[in-house]
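Just so it is clear, none of the values below were taken in a lab; they were calculated from the coordinates. Since we're looking at a predicted model, the values are computed, not measured. Cβ atoms are built from the backbone, for glycine too; each structure is taken alone.
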Structure 1
């Protein structure tokens, strides 16, 4: 699964929290874990040692930057 596909399963709230919009199974140290629809991750919270909201923010910023560099992005901005 790509970062974009992973990111597409979450929605960012104005508070900075991220909510799961499509279930996703991830590998965890003790086996697979299901993140269910509606599960919410607030800024600074830890999910198996990972600040998931911070990581999702990083992925979103990376995706926004990549979309600005996509072919045709400059011509559509004019």
Structure 2
């Protein structure tokens, strides 16, 4: 059975627009980065490099901000 996971990529090139969220350097994330909510990808779960560890986790406020960005991106306000 194939498990598909949706991911939102990070970029160390800071982009500021309606579809990004800035994340400060912390944990294993070595640079300030942008979460590129308009570049969602689907990958096979086997591609996750869990042995490498998690770079960082979003806090509750960041999750709420990402949800708002995605609702705006997919025009879910109706």
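Data for the structure
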{"item": "Which of 1, 2 yields -6000 [helix-only ellipticity at 222 nm (-39500 (n - 2.57) for each DSSP H run of 4 or more, over all residues; to 500), calculated]", "result": "2"}
{"item": "Answer label among 1, 2 for the case where distance in nm of label points 7 Å out along Cα→Cβ at positions 34 and 50, calculated from the coordinates, equals 3.2", "result": "2"}
{"item": "Answer label among 1, 2 for the case where Cα Rg over 2.2 N^0.38 Å, calculated from the coordinates, equals 1.26", "result": "1"}
{"item": "With relative contact order in percent (Cα under 8 Å, 6 or more apart) derived as 22, matching label from 1, 2", "result": "1"}
{"item": "Structure (1, 2) behind the derived value 2.5 of distance in nm of label points 7 Å out along Cα→Cβ at positions 2 and 58", "result": "2"}
